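Enquirer: Structures are listed in the sections that come next.
Every number here is computed from the coordinates shown, using simple stated rules; none is lab data. Model, not experiment: these values are computed from the prediction. Cβ atoms are built from the backbone, for glycine too; each structure is taken alone.
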Structure P
Amino acid sequence: MSDADLATTARRAAELRQILEQASHEYYVLDRPHLSDAEYDALFRELRALETAHPELATPDSPTHRVGAEPASQFDKVRHLAPMYSLDNAFAPEELRAWEDRNARIAGEVREQGYIAELKIDGAAVALRYQDGMLVRAATRGNGVVGEEITRNIRTIREIPLRLSGTRFPALLEVRGEVYMPFSGFNAMNERRVAAGEATFANPRNAAAGALRQLDARITAERPLRFFGYQIMTDPDRPEPIGAATQEQVLDLLSSWGIPTNPRRCLCADLDAVAAYTAEVERFRGELDYAIDGVVVKVLPLHLWEELGVVGEHDPRWAIAYKFAPDLATTRLRSIEINVGRTGSLNPFAVLEPVEIGGATVRLATLHNFDDIARKDLRIGDMVLVKRAGEVIPQVVAPITERRTGAEKVLEPPAVCPVCGTPVEKPADEVMYYCPNGSCPARIYWGIVHFAGRAAMDIRGLGERTIQQLIETGLVHDVADLYGLEALQLLTLEGFAEVSAQNLVDALEASKAQPLSRLLFALGIRHVGVQAARLVAQRFQRMDALLAAGADDFAAVHGIGETTARALGTYLAEPRNRDVLRRLADVGVNMVEPVERADEVPLEGLTFVVTGTLPTLSRKEATTFVERHGGRVSGSVTRQTDYVVAGESPGSKLARAEELGVPVLDEAELMALVESRRAPEAERT
């Protein structure tokens, strides 16, 4: 074939790809097809013939990839651009009000800015990565940080564009959304399976999740999967503007790119409007062709998302799932068992006669604490009401007292730890009972699990099963023992080969370099979270300074409460804990928080509040800028605030600053302040 003929063929292939993708969008997203099935099939066959004859003309965004590829041998693990958070839940108006009240204490203008309510699709969350507008990777949610790559399977969902429409989008982005299976498609699929003598699926949600995890994408292509997008993420290391200031604009932007979004959404001026819309949703819920289990309520302006932040690196404060009334069932409470956590807390849970609730078989349920058991008057052997809503852990609501026979048994809180036999303690100001024995096997196990976690020492390859084996074989008795492990010892454990053993040893060695703040959090001290550990580490800088301090010294750190200060002081005064810290230091674990030069922290000691939309910096970038130069960023304006950095639409924080006489800076003035406070060159040398 001549070059001219090949060029003509290439143009025809490109034209066919564009026609077929547009036809898929019109059919699946707009529900306004202009091509008949026969016309579509003819064009599809023509394109496939061209690509077969000329493989060099095939492109990653070709519709021919949607029919499925050869089976994969496994799913690769991939890291998301940014964490995919889970949502906190509300089941009643007062819980929604409490959520708003908590947010208002951080960002006062939350009440003024309004909300958007979106249907909560009961499907499988996925992240679609686009590079220069082309779909290059798709992944399951996984643990929120790392998911399984399912690109080949996602390409079979015809309404997901393989290439975004238009040209105005970031070079690298992730579209988050939900893959689901419509009731109509689910029922038709089950009918076909019955006719073929195959087992049917229990519910659309499980069927959708299972379809995404097929190693053979051709099987996925046969399943009637659909998709709704709802969020855009860019690379946090190289953030790019997306051209949207509100969540409503995000959804409009996704639609303009060819991403299907759910049209059933509502702008709500306040929570009363949210409640009214939720009541409306409950009325038309039965008319939908897909499963929902509530409404997701989101703060409307995106700049407030950054200000509100995330709770414990899991639940974003800017969104909450307002769930429908939970599913209820009746079953028998067979027994009450107890887990002992890493801090020694005794956590009771219910063992139930298996019961079906909302499409899932429930055997265990949370009981919160012993005070809750007594308040509900739960007894072993009771018939009980159990509730479950969505992904919420099942809970025992109440006993059915009229069905008691007299054989039921009242459970008293244990006097000793059920694992190690140590007498338990109950602090006067807490509802939990605790095992005080730091050598309790259960505490050691969960303590090491926490120590190895991503937000702590981040020891890759040290999972729960491995930790259990290390303890059972006597190789590890506490976290300090981890650093004495050798590859030959690991080879004696189930599941280890030479490469994996060496990888774990290398991961342990790498974790020694973590800063003091990470180590402090990793120790699992009661009440000491990531933020508290960072504040204390920045204030004291070295572990020996921490060991020389006491609760009063810790309480003097801005942002540390008395309860946290007491817990930290008690932990560091315990001889056994001090011995573990000494051994960690002896094997080379870092005991120092990095110190920046004085000229690099010109804002040290100053407190800032950022509000409004800045010209070039996002809220997160402005916060990072201030903190990188030694300053502290607060969520509310008080008399202790040194400066308010204000952009467009600053809201009530600007008025509060003017009321209190707090100086107000724009973005340029913030930059100038940093330069003016840097140490002169002569002083630096």
Structure Q
Amino acid sequence: MKKYRYTLLVLLPIVLLPLLLSNLTLAKDEEISRFHSDAELAHFQMVVLDTTLPKGYSYLFAGSGVCQKCHGFDTLGVASVDVNGNDVNLVDDWRATMMANSAKDPFWRAKVSHEVLLYPEHKAEIEDKCTSCHAPMGHFNAKHLGALHYGITDMEGDSLALDGVSCLACHMQEQVGLGTKFSGMLTFDTFKTVYGPYLSPLVSPMLTETGYKPKYSSKMELGEACATCHTLITETLDYQGNITGNKFVEQATYHEWLNSAYKDSIACQGCHMPSLDKWPVHLVTGAMTEPRSPFFLHELVGGNVTMLGLLRDNVAALGLTAGPSQFEDVIGKTKALLQNRTLLLDLQLLERTLDTAKFALKLTNLAGHKFPSGYPSRRAFIQFMVQTEAGDTVFVSGKMDENYEVLGQNPSYEPHYQTISSEDQVQIYEMVMGDVNNNVTTVLERADHSIKDNRLPPLGFAQSHPAYDTTTIAGAALSDPDFNQENGVQGTGTDMVYFTIPMHGEKNLLLVTAKVFYQPTPPKWMIEMFSETTPEIETFRPMFAAADREPVLVRAAEIMVDPIISSVKNRQVSLFVKLYPTPSSDGHLFVESSQVHDVRVFDLKGREVEYLRNKTGDYEINLTESGVFLIQFKGRDGRVQTEKIIVK
């Protein structure tokens, strides 16, 4: 009886849809007589029009349309809803993600064609490796049946391959050896077993409806489930196509997580598949099953807002299985992840005179891996701006042009900076690949080593960790004493950038702003690929040109800097604090002042080590560490006096 009732519930809206839609205009003023809400009607329309989710089977796998029957939208609003009754069904959350569209991603398709164009003799190996993660169900099924290689042409004729990283691409992974196999070496259970995170799963409904048997696995909640495809190590080719014997780590997001403080507390799923905590959820549409907890949202968001927007704008041309509104939902969640769970900024004034203003900007990585992570095109950069109260720009580093390219960069690549003092210097956090000739390349097959990798490490990251060989820091960041370390101790997950700004006599109030932008597909990265032509590149080129490629503002910080009341010539008159001895042999400093003021003490890394309020008269400042310090006295009348102190 339950099965027939379920069938009726699924078919009823489809049968009634033509009648409902034809009378929609007549009924809009008769809300009280309508049985279905606007949201339900919209969904019914999508269900009828959407025949693109594959509902077939290969030898080993089933398409996402098969899973949708039970784990899709529940018209009764009972299954797959959160505490507020909002739909959180697995299939609709997943279908507009980059994971779901991995095989149809036009940037990926263009880049594969670019690599093959340059090295046609390695076409089979290149496409075989790339499809192992971007079309895993098609790739593994073919290999299981005896195929030697699996390429783009094979994928295009395989509906389950085009389903991307679909339901069974994760839930059928062989559990033995998870976390030890990398570079797309996926292995799957070949006895139609589907693994999930719940003890004692209800076997009958899934086995009856699909032929797959659910089974509990503790590893489905662990980062190991992501390891195989989020660690990619490739072989290096020279310009003649010869294999050099060297290996290059294209991405190692899983290993970055291993080399972090989060390994034993927060898995990948904790951010990318957040749970509804203890709120239980009915899992199966149309069946009376016990609610389960925790329920993991299949949002699977990363940081690629640009590509999600491009997919949204080209649904029909790319044959995608999600609609624009679903892509909009994923874009919103992606921006929320970038802006709320990625980065912290702390901006401090160190010193200001008529000649120079000095600032310290501290960046703290909140992610469980490097920021940015993944494919090497992804980068983040700092835009640092100083303006007067009237809005005139005194200094700007990291300004973008109309094409969203960062101005002031070196033609090859921008080095890592500890101190920035010129507008043509900009801090860009990125990996820069070098070929066998030590030239910058964006061709993965030519990548031999990292010329630069100053992507922000996660908290707890250490060069002594066993996984450091796949997560190395490269370039000038290695010699930066403030990069992922403090007082020589590694693992801070931070970077301190100093800005020394010429003031040219400017003494008015200043507004200082630091912004960090995230950019997954920079124009500079596309130059090498767009200099060639293939059908896939020509498909992607106009889509990319028309896309909204504005980088996402991840985090911003700003401070107001008080005006200078007196000129340097009258500095002796403006002094309202006497400080001695300078230098100090023991850190004890004596202060004399008849004016009420606040005191802030900074070390040369910009770290505030002391903050005293409403001081006046005679008192002491006690510094417990040796070094150079900047002490700022700010009076109630707006005067600011800064003194440099050496403690031996």
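Enquirer: Identify the structure, out of P, Q, from whose coordinates helix-only ellipticity at 222 nm (-39500 (n - 2.57) for each DSSP H run of 4 or more, over all residues; to 500) was calculated to give -7000. Write out the running numbers ahead of the final one.
Expert: Working: P: -11000; Q: -7000.
Going label by label, the one that fits is Q.
Enquirer: Comparing Rg/Rh (Cα atoms, Kirkwood Rh) across P, Q, which structure shows the greatest value?
Expert: Working: P: 0.99; Q: 1.04.
That would be structure Q.
Enquirer: Out of P, Q, which structure matches 17.8 when mean count of other Cβ atoms within 10 Å over residues 143-150 is calculated? Let's see the in-between values first.
Expert: Details: P: 17.8; Q: 13.2.
That value comes from structure P.
Enquirer: -0.69, -1.29 is what came out when log10 I(q)/I(0) by the Debye sum over Cα atoms at q = 0.11, 0.20 Å⁻¹, for residues 247-422 alone was calculated for one structure; which of P, Q is it?
Expert: Considering all the candidates, the number was obtained from P.
Enquirer: Continuing with this model, one more query. Of the structures labelled P, Q, which one yields 1.01 when Rg/Rh (Cα atoms, Kirkwood Rh), for residues 367-518 alone is computed from its coordinates? Mind showing how you got there, number by number?
Expert: On the way: P: 1.11; Q: 1.01.
Value 1.01 for Rg/Rh (Cα atoms, Kirkwood Rh), for residues 367-518 alone corresponds to Q out of P, Q.
Enquirer: If FRET efficiency 1/(1 + (r/R0)^6) of positions 351 and 639 (r between Cβ atoms, R0 = 25 Å, to 0.05) is calculated from each of P, Q, which structure is the one that comes out at 0.95? Display every interim value, and only then the final one.
Expert: Working: P: 0.00; Q: 0.95.
Computed on structure Q.
Enquirer: One of P, Q was used to compute distance in nm of label points 7 Å out along Cα→Cβ at positions 543 and 559, and the result was 2.2. Which label is that? Don't skip to the answer; put the middle values down first.
Expert: Details: P: 2.2; Q: 4.5.
Checking each candidate, the match is P.
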